[in-house]
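Laboratory data are not the source of any read-out in this text; all were calculated from the coordinates shown. The shown structure was predicted, so the numbers you read here are calculated from the model rather than taken from an experiment. Cβ atoms are built from the backbone, for glycine too; each structure is taken alone.
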Structure I
Amino acid sequence: MTWLQAVVLGIVQGLTEYLPISSSAHLVLVPWLLGWRIDEHIAFPFDVLVQWGTLIPVLAYFRRELREILQGWWEGARNGSPFGTPGGRLGGWVIVATLPAVVAGLLFKKPVEAVFLQPTLTAALLSGTAALLWLGERFGRRERDLEGLTLGDALAIGLAQALSLLPGISRSGATIAAGLGRGLQRSEAARFSFLLSVPALVGAGLVALKDLFEIGLPPQAVGPILTGALAAALSGYLAIWGLMRLVRRRSLMPFALYCLLVSLSMLILAAFRS
């Protein structure tokens with residue numbers, strides 16, 4: 001992996017992790033489209049550590065909400081009710097919404113990993129993200145805030161996150177669309193989606209680190225990987241900032257159209273290459 005490849009893929013990871021256009025799809029399709037052949041012994045640790053780089057911006061941007069969750073748990077625990085405060089309840093719903101993806105990841109790890117080796121299938125699944133965004137915008141009432149979140153809401157959003165284990169299904173797109181489908185305002189659905197990314201990224205990173213320790217990290221990959229992680233952190237913060245501003249005023253339909261056009265373009269290109 002060259003330094004240029006590391007920077008480009010880091011920027012792609014940071015932007016697409018939070019914009020509802022599927023980071024996994026772009027990390028599969030961009031090297032395929034550019035004809036980059038990256039050694040799998042470097043590609044895997046790069047994906048793991050750069051993904052953790054995208055954790056930094058969400059921790060920075062939502063530091064106030066995360067502090068309220070931790071304070072709510074601490075105050076509630078002292079009173080025998082860790083979910084008795086608004087912050088504590090929100091943290092509880094984040095945990096509930098995380099569980100479906102954990103179960104799905106444990107049950108379907110091998111089949112999901114196999115899909116990452118199929119760029120054409122990944123491109124096709126990207127149109128699924130377009131469909132989810134369209135459904136959320138078309139049928140969402142956009143009336144509720146996070147204070148009224150229920151168990152059913154958390155489970156529905158969690159099931160949508162489980163779908164995003166497949167490359168091409170955007171985690172942020174699926175969870176925001178599910179939130180819209182449950183009647184949340186766009187900004188509230190996006191806020192919950194980003195808070196939900198914290199345990200998702202930490203959990204995925206811990207599982208992947210186990211595999212990384214088994215295969216080892218090539219010394220020549222350290223510099224490019226750290227550069228890619230920094231690029232992902234900076235572009236990720238810009239993506240969160242931009243999307244949170246956009247959803248207060250605008251629809252997510254441009255992202256749905258983008259996903260559909262990229263999906264169709266990649267499928268057509270694949271047909272010509274075969």
Structure II
Amino acid sequence: MKKVAGLAKKILGIHPQQGVKPIRNLTHIGSVYHGYHIPEDFLNSDSICYCIGAGDDISFDTQLKVMYDAQVYIFDPTPEGISHFQKLKQYAEKGERLTIHDNAPFTYQISAKQLEEVNFVEIGVWDCKTTLKFYEPEKENYVSHSVYLFKETGNYIEAPVDRLGNLMTMLGHTAVDLVKMEIEGAEYTVINSIVEDNLDVKIILVEFDEVHHAKDKSFHYRIKKACNQLKEAGYVLVHSTESFKRTFIREDVYNMLKVREQTRLNEAISQ
């Protein structure tokens with residue numbers, strides 16, 4: 001049955017591995033649940049990284065600082081995101097390591113000094129500057145609010161949001177090396193704004209949350225449409241998990257990494 005289901009998904013163009021053009025030297029950063037695969041030697045201390053959506057796991061975000069000394073900006077206006085960041089700061093200031101997740105635990109490695117250099121912006125990302133309702137999830141032990149999902153609960157908080165291009169201007173950035181989105185369904189809107197504004201973003205990481213919280217049976221096609229939108233804008237899909245956590249790299253960067261990959265292979269053969 002799995003083979004039949006997989007074939008059907010390929011025919012419909014919604015298989016998680018369909019269209020992936022892998023590159024070598026991808027490395028997984030962060031926890032099992034909220035980590036991503038990125039090129040292992042692309043980022044450095046000059047790299048600007050926007051991590052949109054914090055919740056109770058900023059393992060990927062903080063590892064960007066620990067591993068690359070990147071300039072990290074975390075965007076989350078919700079109480080759970082702000083509270084988790086403050087909790088991590090308290091641990092770091094006491095010289096203690098915070099461990100998250102009972103299954104597949106992750107222990108933060110970031111120091112207090114490094115964490116001071118991480119910028120936490122209490123603004124969400126949307127397609128305009130406004131105040132939105134963030135709805136509370138129904139599922140127990142699930143902390144993240146959403147502007148797109150969970151509306152049936154009727155419980156919400158209100159928080160400020162802004163367009164990504166506006167936030168880049170506010171922070172004085174004309175280009176961003178990496179954007180990560182874990183924003184409970186709002187990724188469709190933000191992807192659309194990135195493409196519309198032709199923003200200079202080199203790597204886009206996105207969790208398509210409807211895989212876990214489907215609004216209806218058409219969610220696969222919404223994911224497919226968003227991914228096609230990125231591909232048409234010049235991004236290459238280089239990694240995808242079975243739950244549609246995906247890594248897109250802009251074509252010029254992808255080509256550069258492929259040349260680097262071939263050079264390394266040639267050097268290894270010649271030795």
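Given structures I, II, which gives the highest value for mean count of other Cβ atoms within 10 Å over residues 90-97?
That would be structure I.
Can you spot which of I, II the value 11.4 was calculated from, given it is mean count of other Cβ atoms within 10 Å over residues 98-105? Each step should come with its number before you reach the end.
Numbers: I: 18.1; II: 11.4.
It must be structure II, since only it matches.
Quick check on the output: -26500 is helix-only ellipticity at 222 nm (-39500 (n - 2.57) for each DSSP H run of 4 or more, over all residues; to 500), derived from one of I, II. Which one produced it?
Comparing all candidates, it corresponds to I.
Consider the structures I, II: one of them gives 18 for relative contact order in percent (Cα under 8 Å, 6 or more apart) as calculated from the coordinates. Say which.
Matching structure: II.
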